[in-house]
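Each value in this text was obtained by applying a stated rule to the coordinates, not by laboratory testing. It should be emphasised that the depicted structure is a prediction, and the values quoted were computed from it without experimental measurement. Cβ atoms are built from the backbone, for glycine too; each structure is taken alone.
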Structure 1
Amino acid sequence: MATLEIFLSEPVHAKQLEKTVVTVDGAPPSGTIVVTLAQLQGRKPFWGPDSKTVKADATGSAYATFDVYLEGPTPTATLQATASDTAHTVYLPDGHAVEVLP
């Protein structure tokens, strides 16, 4: 079973570019993974979804970088990361909630 984790620098400001990284651990070594990031909660219009194709290293680790723009202000904006590959690995999704400042 593989895991995903979202990293986002805070504070987050509305309509500003926020570099967001999703890390992958436990993928098939040297395998190709499609990582998807989407906004599920917050002020509309929601950002994404956006997908990146990345290659895991020999240990099964990888990362994908996304340019995220969130609407705000809002007390809670939630992002969710999911992933898939051709080996049908089970990836545990990750969620991350942030406050979006003006």
Structure 2
Amino acid sequence: MNEQEMKAKLEKLEKYEAKERKKKRWKPYLKLEAEIAEMYDCKHRLEDAAIHQEDAGEITQEYGISLQTYGGACIYNALDEFNRMLDIKERQSERLHDALMEEE
């Protein structure tokens, strides 16, 4: 192998290593983004649960059925708390993204 081929291989290796370092730096951000996506799915499920509980209350009231629900307010309280947690995660993600972009 001549010197020119060796330099070409070395450059290719350096590019590969740089790419791997970049992937490693961005890994926490990508993990956080995946967690946020999962949290949005959970948020929608909580919202659906609250809506279904309200629907059940309306239906049973319409037909004079006694439905005792103690969790209605709890679902909305949980949803509010969940939204606060999601906001915190989104701010963390934005800060991490900005820091990573500054590094590049």
For mean count of other Cβ atoms within 10 Å over residues 41-48 computed as 12.1, the structure of 1, 2 it came from: 2
Highest-scoring label, criterion being distance in nm of label points 7 Å out along Cα→Cβ at positions 1 and 33, among 1, 2: 2
Among 1, 2, structure where helix-only ellipticity at 222 nm (-39500 (n - 2.57) for each DSSP H run of 4 or more, over all residues; to 500) as derived comes to -33000: 2
Distance in nm of label points 7 Å out along Cα→Cβ at positions 9 and 49 - structure with the largest value, from 1, 2: 2
Top of 1, 2 by volume of the Cα convex hull per residue in Å³, largest first: 2
